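Computed from the coordinates by the stated procedures, all read-outs in this text should not be read as laboratory data. Predicted model, so just to flag it, every value in this text is computed and none were measured. Cβ atoms are built from the backbone, for glycine too; each structure is taken alone.
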Structure P
Amino acid sequence: MPITAPMHLPTLHGPRVLLRPMTPADAPALFALHADAQVMRYWSTPPWTDPQQAIERLQADAHAHALGLHLRLAIARREAPGALLGACTLFDLDAEQGRAEIGYALQPAAWGQGLMHEALTLLINHGFDDFGLRRIEADIDPRNTASGRVLQALGFQREGLLRERWRVGGELSDSALYGLLHRDWTNRHD
């Protein structure tokens, strides 16, 4: 059961980043992000090869937002709000169960600066406070140790491993499953 329909697309402000709704002007940067082999190394799909894929993603997002199925926001620096650095998403939003999954990607030039931690903190707060979620989950390739560190620093617990879950570009990969409960998040931030 979706969270709401239609979904309000917020702009969330942090000290260094903001999360904002994507616009058609973001299509070239969104394509560059998802066409980057480094970014997509541990993704469950291969890198994009056609700029039309970004346009189709933006259109699919608009439809999913209208149905309350997911929330994808652009990650930008506060001083350059129009320049997309990455994206983060709450998807598979389920109001009845009070759960959602989280996904994220960031340009390599912005890696290692704590920007994803800040962006995900904003998104998690929004999910728990504004959507009333009880649980947020993440599914990552266990070889992506940087992503695992970000999740653990946010308080996510590794809860399982699904072996050979994905086949991407002919390569099999596992999925490490992480979960974060609202009560654990609240306890960490009180």
Structure Q
Amino acid sequence: MTSVVLFHSVLGLRPAELAAADRLRAAGHEVTTPDLYGGETATTLEDGFALKDRIGWSTVAARALDAARKLPEDTVLAGMSMGAVVAAGLLPHRPATAGVLLLHAIADLPAKVRDGLPIQLHAADPDDFAPPAALPGWLAAAACSGADARVFTYPGAGHFYTDSSLPDHDEDAAALTWQRILAFLAAQPSG
């Protein structure tokens, strides 16, 4: 069993993240889904960014750090879209992190992480939040930091292709993403 913390997108903690957590729990993992917005959600990206701005990034980051403090040191950090940025932002505070899962967005990594830290990035191709032209540089920076990063792109899928409630949804890409994520988690040392 692997401990995973899954951070939500800019839309807030919604059924998409809860369904993802349930999928991982069904595979035997312990999953925490912190609500970084205190119960508020949005239905559009524009409203989501406005909500994030109203709450404030410092509050979002502090809530994420507080939620992670209660979890085992080797918890896998995962995030969907904005949540990917949240997950990566916790790395300096969690040197024993077992792995990182970034869905639907790239995120800046610290200059140095634990050697061999496994990271998976899953993104639509193309996606404004993980631009294809930015991926080689992101991979190079991840390698320089010590990470063992892998990028999986899904041509023709929409940005939030794992969310079955959105027009972006791509059933085949989502199924392959979850297959790869479950294999990633199965490869982590049991806590």
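Kindly point out which one of P, Q the value 1.6 was derived from, the read-out being distance in nm of label points 7 Å out along Cα→Cβ at positions 94 and 118.
Numbers: P: 3.4; Q: 1.6.
Structure Q accounts for this read-out.
Tell me which structure, out of P, Q, gives -11500 once helix-only ellipticity at 222 nm (-39500 (n - 2.57) for each DSSP H run of 4 or more, over all residues; to 500) is calculated. If you can, show how the numbers build up before the last one.
Details: P: -9500; Q: -11500.
Going through each structure in turn, the value belongs to Q.
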